[in-house]
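Multiple structures follow.
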Structure I
Amino acid sequence: MDTNIERASKLDTATLSDALDKYGIRGQCLGIQPRDHSFRMTGRAFTLKYGPADVKPGTVGDYIDELEEGTVCVLDNQGRMDATVWGDILTWLAHKKGLAGTVIDGVCRDVSLCLELGYPIYSRGYIMRTGKDRVQVDAANIPVNIGTCRVCPGDLLRGDADGVVVLPKDSEDQVLTTAESIQEAENKIREMIAQGMSLSEAREKMQYHRLQAKEK
């Protein structure tokens, strides 16, 4: 059992973002948004890098056949907004296989199906225009770029209504521990305020700012 996936699933991206900032880790996938605010996603990355199609166009990939339940498909299409790399058949099959979700630095299409199935897709947007003969798979399971972040195979990703964060494998334990401390402090601050304490007093008592301060 992957306990860090379970830990991350109990934290929101805002709290994880604060923890990433504390260690100076650029893990916020800027510009990548959920196709529905109800989507939640936690899992480890399978990465794919796309490039412009060659004179003899290559395949967009049948990689999904090999992916295991709980995997997050991470597709680097270099932010292209004019050609999709994900559509209804992939959504249907990913949902059927129990994948955790899909993250695209680029666009998807057939959005209605992911909404109907509740399958989490995070992307820069959506458009109907196919990527066939426009893009092709250049490499699989290599480091890729997603919304200014580097994502490596096996990295831990968490998505919610605010977007997506990535926790690098070599830092995920300390990031999760710090995020859990921040969440615990915030819960206690709410309790103190409910009992009549001011926000400034509650924050001071919990040393809230110190929890989020960047380590030197």
Structure II
Amino acid sequence: MTPSVNVVAIDGPAGAGKSTISRQLARVLNLPYLDTGAMYRGITCAALRSGVDPTDDSAVAHLAVSTILDISDDALFVDGVDATLDIRGEAVTRAVSSVAANSEVRRELRERQRSWVQERGGGVVEGRDIATVVFPDARLKVFLTASPLVRAQRRVAQIGGDVDQIARDIAERDHKDSTRTDSPLRESVNSILVDTSNRSIDDVVKQIAEVFRG
């Protein structure tokens, strides 16, 4: 793999601010933005729409190869149908961990992610295994985190619901993501760790941009 000179790899758990910060950082650096989590949600959405059990590894792996994902900064189309809202819904959110743990799905989407960046000459790429697996040679690696309470409050502000229940859901997702066999969520040894708990988006983006520019 050739060095990913213009890649900023941003990892972290749910609610750490990855999407908001990555999207704004991409604008500041004038780089394309890719939300890899949306891709896994897209495959999950395709499975649910097709009546495929998200825990059926073989069926979901087959589906992942044939599913067409058209992703942009603000939208995702799955096989030509707008899934932008659906992928953030409760059904997809509860099922996506099983899909994301599927090694065949991960292999397929990793190749798509690398191709996406290669075609564009770089990008700000966010997810859970970007620095450790997808782009281990990224120019800059960032691991975003935040306190459990702050993360739960942010999710409630985005999608509504009960803070305590959201906190439990986040904890469950964290456990699944960090203990899966294939590409578990973890901080890369040479990532910079940024706690976003009590900081503004602008402040965090400014810090990362300054490090990227050297």
Structure III
Amino acid sequence: MLQALLISNGLVGLDNYYVSNELVQYTTCLITKDFDPDLAPYDLLVVPNGSDHVAMLKIKDRVRAFLHEGKALVCCDGFFTAWVPGNQWVMDNSRPTRDVRYAAGPDTHGLLRNLDLDELNFSHGMSGWWACGYIRAAPGAEVLLADTWQRPVAVLDEASTPGRMLLTASGPLADVSHAGRSESAPVTLYRNFLHLLSTPIVPAHG
């Protein structure tokens, strides 16, 4: 079972979205003025919507060291500070949200398996809800989803560090959706990533 550290700003209901299950056990870390988490016991760092990216910038070197140990990061919030190795979120609300559609890109590990793109394209008939910007992706990172203008909005980065990063341009990922659903496109993407992390890597034989 994966041991995950869930970063929390004290947002009400966060524990309703990230629920320990057969794949993952969560420990919640509240951001305070003394924010100084020990990442060593964990396999996965989860930084959800509504996170404090100024606080995350203070521990960027610790995050990089964590990933260099081959561990994993999920960040599904617009990371407006430069704490994510190799990648940067860019805010952009200059395009009409009615024109926003998301398209699948390369997907080496099947993270988009069983994912209904229409659920991301529309929420209650509204488009453009899943991202208020885009990601300037690292060289070699896999763009899982791009928007109408071919800008990355969901990225799997296995190139910048020995670890794995699943990043979205604000698109929420969790065990349970904000609508209280345990079966939805964002949940599917998140759980597919957890399954990937739980699968032993078979060494190549030369």
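Where a number appears in this text, it was derived from the coordinates with a stated rule and is not lab data. Quick caveat: nothing in here was measured; it's all calculated off a predicted structure. Cβ atoms are built from the backbone, for glycine too; each structure is taken alone.
Work out the source of -5000 here, i.e. which of I, II, III gives that when helix-only ellipticity at 222 nm (-39500 (n - 2.57) for each DSSP H run of 4 or more, over all residues; to 500) is computed. Source structure for this number: III.
When mean count of other Cβ atoms within 10 Å over residues 103-110 is calculated for each of the structures I, II, III, the largest result comes from I.
Quick check on the output: 1.2 is distance in nm of label points 7 Å out along Cα→Cβ at positions 7 and 175, derived from one of I, II, III. Which one produced it? All intermediate terms of the calculation are to be shown ahead of the outcome.
Details: I: 1.2; II: 3.2; III: 2.1.
Clearly, the read-out refers to I.
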